[in-house]
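Dropping the structures in below, format is structure tokens.
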Structure P
Amino acid sequence: MGERLDIPLPQRAAQIIVVLVEPEVQGNVGAVARSMLNFGFAELRVISEQGFLIEDEAWARAKHARKVLEQAVVHSTWEECMEDISLVVGTSGKRETGSKVVFRHFVLPDELSQRLGEVQGKVALLFGREGVGLLTEELQRCDFLVTLPTWEGYPILNLSHAVTLILYELHKQLLAEELGLQEGLPRTVEPQRLLDPELRRVLHEVCDELSEAVSIDDGKRKGVAETLKRTIMRGMPLDDEAHRLLGVLIQSRDALMVLGEEE
């Protein structure tokens, strides 16, 4: 009872990679590995500037999911970790609502699972430090955010609990598709491939450049860039769609730069 069966992991369209940013508690890392394998996920990455060594407590808490820890990859920088990633999904317990919210627009886990069931490609699912979560600048580098609908009186979950609940929702969607349930009917078309990671990087870069060319107060430029990136990436564009968008964005950037020089 409770042992790991020697059967293949579930086949999913999207390749979900759990990324822990600067984890602080060894036991949590082990518990995350166990939760991952509970729902058929096995790819774990850690971002840690100082490096991260897996110690006895993590191995003990992982139980029969030690293989997840054995295969985990530690990266010293964000750029190194995200080099092959097509979509970056950040997690946050801090929520904002309302039509004027720009930065902390979020989706709930069930919506995330539905979106990821329709695409192919590598998706990084980021979880932050036990103490403060993901920093603002890290959240700004995500394509969109997901949050858990916790009670507002005490909204922040333990790291491994947050991982468990989100992966449960992703696995539930897969089971629904296999069983032909209402919320997840079997696919009739092949899933579409997410952005090439390099194309994603260029799209982010051009959004930054366009915000620099716009004639607005300097204090608003960062918000303009964030709005462009989030609005585009929430739609999860495919490569050909992104190329067309890039063409328009680059022409707009160049025209605004010429206009600025003439003034």
Structure Q
Amino acid sequence: MKQPEGEGLVFDVDGVLIDTSRSFFRVVSSAVDIYLSRFLSVDLPEKIFAFEHYRRAKMNPMFNDDYDIAWFFLCWVASTSAILCGEKPPDQDDWGNVLHSCLEDPAVSGESIFKKTADRTTVRKICEELYFGHDLYRLHSGLVPEFTASLGAWNDERPIINRKWDCFGRPVGIYTGRSAAEMTLALRVLGWNGFPEEFCVTSADGIKKPSPDGLFILERLMGVSELFFFGDTESDREAFEGYGRGRFFPIGEVLSDCPGWFPTVNEALAAIGL
């Protein structure tokens, strides 16, 4: 039996292959506003979820799933009377301390950390509606949209990578926190027609970063001996640490202090002659 050899390329999606700067942050921020207004009867004069709240959450490896950021933030607000009553805005350092206390799956940690919690199912439904948009949400979920009548935020996403998946001369895989339906839209944005479904590990597989399991699975399926993994968050970096071979390529702002950092995936690929 032939032994696996050579390296495969594995990419995270958001912030690596696709510019999501105008989609997921906007979804999380809008979901916070909608939930505060409709379910906590709080109408604050200004948005209280800022980009810095989002950026700090992405620095915690437990927050690979952006919709969990919205839920965790709402739990914090619901449990903090001064914020809930509009007496003070959410302090960034306080938020950082709350994030630091989350050492496992946010859905588990949140129940033990906060005195009051938001309804996680509702928060996620709001986020999904905002991301997919009215028509696509109804199509993929079979549910009636309640929180949006507009096009989804995914329409504002643009490809970062300027190559197709089948031009690298080696196997290509994807390890993402996206759902299978969200991944279908990502492949549409990328124009990666015909990408092998089995080489894409999503949340539908029951595996969540920072678990390295997705990388081990892709290594086996791709028939290679090691992986080059391109990621842009702490959850990506920790997943690679658990995997332990090949090379990790830190991409983008959150990981800019990491050795071997590259601003974009295109520059990382060029550095290794691809």
Structure R
Amino acid sequence: MSYSANVQTGAPLGVGAIVSESFSILMRHFVSVILLALIPTLIGYVLSGLLTGWEVALGLSQPVYDGFGSVIPTILSTIIQMVAYGISTALLVQMAYDAKLSRPLKLGQYVNPAMSAAVPIAILSIASGIMIAFGFIALIIPGLWIYAVFSMMPAAVVIEKVGFGGLGRSAALTKEYRWPILGATFLILIINVLIGLVTGFIVGLVLVALGDGMATIVVAVLLFSVISSIGTGLGSIAVALIYARLREIKEGTSVRDIAAVFD
């Protein structure tokens, strides 16, 4: 696959506009965003909880390892969470373009492309995650830089169907725009942290009121899934918009052209 030369060399990414529009799309289509992200996220939490225990799956405690066999559930849980993330992201990226173009949302039609992209996104997310982790071990800046390099991988896999070439495609698209991408990511992170603090406080009050028991576990899994869905939704929308802006700058491709691949 070949791509045209830059058509807006040096054009700004527009971090403020992207973050603002991402939040606007999330708020305007809040229920749809939650619906798209919730089912994969919920299934991921349930399967992880059965493998590692509910408190570990929900991040309320750390896993205890007493041999190689005890590591396997954590590895399987990580893979499950990555697949859930891949499906959620693939669904939300498609929705973001319909929302940006003010077109009717076609939730059912997002499923097949999302399922096709889920496995490559999951595997590439694990691969890039390992590289990012090594970058953070070395120094914080290299880890952030590596994240920016590969941040457009989910959108590239879903939109362009590049499969396991997603990391390379992301690296090419993000070249010369990695610092602005980190700026947008940081702002999105701040918004997610604020949302998480408020909802986490509410979840804590609910769980204390319920006490111990299976009902508490069910409510906790549901609430944590909803919170995760909000964060995944906002982040995925931002990725979709950044990807579209990079395609516009570098290749002259409009959002309408990008969305047309699903028509």
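Rule-based calculations on the coordinates, nothing more; no lab input. Given the structure is predicted, the values throughout are model-derived calculations rather than measurements. Cβ atoms are built from the backbone, for glycine too; each structure is taken alone.
On Kirkwood radius over Cα pairs in Å, for residues 75-146 alone, which of the structures labelled P, Q, R is highest?
Largest one: structure Q.
-26500 is what came out when helix-only ellipticity at 222 nm (-39500 (n - 2.57) for each DSSP H run of 4 or more, over all residues; to 500) was calculated for one structure; which of P, Q, R is it?
Traced to structure R.
Tell me which structure, out of P, Q, R, gives 15.5 once mean count of other Cβ atoms within 10 Å over residues 155-162 is calculated.
Among P, Q, R, the structure yielding 15.5 for mean count of other Cβ atoms within 10 Å over residues 155-162 is Q.
A value of 64, 38, 32 was computed for Cα extents along the principal axes in Å; which of P, Q, R is the source structure?
Q
Between structures P, Q, R, where is distance in nm of label points 7 Å out along Cα→Cβ at positions 91 and 139 highest?
Q
Quick check on the output: 2.7 is distance in nm of label points 7 Å out along Cα→Cβ at positions 27 and 163, derived from one of P, Q, R. Which one produced it?
Matching structure: Q.
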